[in-house]
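All of the numbers you see were taken from the coordinates with simple rules; none came from a lab. On a predicted model such as this, the values are computed, not experimentally measured, just so you know. Cβ atoms are built from the backbone, for glycine too; each structure is taken alone.
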Structure I
Amino acid sequence: METILTDIENSILTITLNRPDKLNAFNAKMATELLAAFDRADSDDDVRAIIVTGAGRGFCAGADLSGGSATFDFENRPDKAALGSPIRPDGTVDYGHEAVRDHAGRVSMRIHDLLKPVIGAINGAAVGAGITMTLAMDVRLVSENAKIGFPFVRRGIVPEGTSSYFLPRLVGISQAMEWCATGRVFDAQEALAGGLVRSVHAPDDLLPSARKLAAEMAEGAPVAMALTRQMMWRGLGYSSPMEAHRIESRGVYTRGQTADVKEGVDAFLEKRAASFPDKVSKDMPDYFPWWTSPEFG
């Protein structure tokens, strides 16, 4: 890994964006390495929760603009060349082509699909892709020194990183539009007041607070946690509560027959910590992933 660091301790994976000399600016290499780290996290039963933070004084200053305006010129960027051109022989654009996808969006979609809870520990500047990549995370904690912004219109470009989906759902359409339409950079207290972050912390308290929350999350049954996370995020797109009822009923039915539930109930009655035997790698129910089924499509 060249742009991130990873560390596992007490079942918590900490991913640190590691380009401190550039305020951890986001580039194609970082996207690729984040995708690989999340893939490994999902396949590792020892990982029960994930924290993402930044090295140095910034979280992520957004897209690395050292290449000038070519940063957003996908047709001429070297990292896109391996994917081929989306231009058809007749000169029209194949908008479904892999080369059209923005890197921050690929990272956000991978976070959305994760089976482990994710906490963003925003320790400094989080602008553009630096903040949009956190929107698919489950909780965001922020340093009182953090500066946040969605400056896309000020760069002549549009929101990316799937932020047009997640941001209005997190903070409401009016707040999302104000931040995106002005493109201004705002402080931690405005982020808290707007509902973007859970809590504001002194710099030295940020990671300890994130680890404390991650440790609480890691106490849950991994399979139940994986299902719960996907039920919550997928449920944002349901058109009726009946869709939620159908999935919840499947979950209660299938989990109710497992050793995890026996252990969870026994531990509660015996007033001790639970030790759940089921693993995400091998014990997910047969209806998972339900959203790929025509029944739910």
Structure II
Amino acid sequence: MAAQMSPSVEIRNALVRLRRSTGLPVAFGGLVEPGRRHMRISELDGTATTSLSALAVTSGYGLGGKAVALARPCAVADYSASRHISHEYDAAVAAEGLRSVLAVPVVVRRRVRGVLYGALRDARRLGDRTLDAAVAAARDVEQALVVTDEVRELLAAARPEPAPGPREAAGREQVREAHTALRALAPRITDEALRAELLAACGLLAAPAGRSGPSTEVGLTPREVDVLACVAAGATNAVAAERLGVRAETVKSYLRSAMRKLGSRTRGEAVVAARRAGWLP
């Protein structure tokens, strides 16, 4: 099962944050298409027309293309009159009535993955505070894409090729490590659909052969499972707390509760019982 998010959701949410934090009346953006030299504007917020919708912006051309090529924010005080950009997209920009525009690239692992724009309908220089707020919105998208990339990589790693002997044991450990990492990532995902899909994938990794999910006889909470997954990976309470973003005392509380439900006296017994019940791989 592959966890898939819709990056357009992250772009859309970032545009709302960009407008709210900068006060700019118009925001739009999109992602660079894989394997191609252009990004396509897919999300609009505050626009009055559809002139920018689905517009393909090639790297190096226009303001957004310049931001893609340089991998840094760019801004102009008067788009149509600027001598610092090329003007292939003037008609679409003019149809929306935009003058002052900024473009901020979304950069993940040194690769531009998208662009966020903010704009005014009058000509004026955009200040540093406005640009900083737009950059912060782009960083939010970058973090979301990093998490998604990690999820995909971990899910791929959790599918070892069947192999006899010692390699089977190594494969099981790989699945367990991936399960622990995915459980720790889940709370950081703001997209509810993606988070639910990710947790469902964790359930598939944990389910014993022939069983579709954990035993209904033991009802563990998601956080109790998260803590047990960390314990199973050898983490101390302090390390588990750091991974899960909670206090060490909170980890202890979840662990005690899980041990009580599983009828276990030690951490090790709790892990074994959780695996038998299908909560852990």
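A value of -16000 for helix-only ellipticity at 222 nm (-39500 (n - 2.57) for each DSSP H run of 4 or more, over all residues; to 500), calculated from one of I, II, originates in structure II.
Set I, II, criterion mean count of other Cβ atoms within 10 Å over residues 8-15: the highest-scoring structure is II. Work out which structure the value -0.37, -0.64, -0.98, -1.06 belongs to, where log10 I(q)/I(0) by the Debye sum over Cα atoms at q = 0.07, 0.10, 0.15, 0.16 Å⁻¹ was derived from one of I, II. So the calculation was done on II.
Determine which structure produced the value 3.5 for distance in nm of label points 7 Å out along Cα→Cβ at positions 40 and 272, calculated from the coordinates; the candidates are I, II. Going label by label, the one that fits is I.
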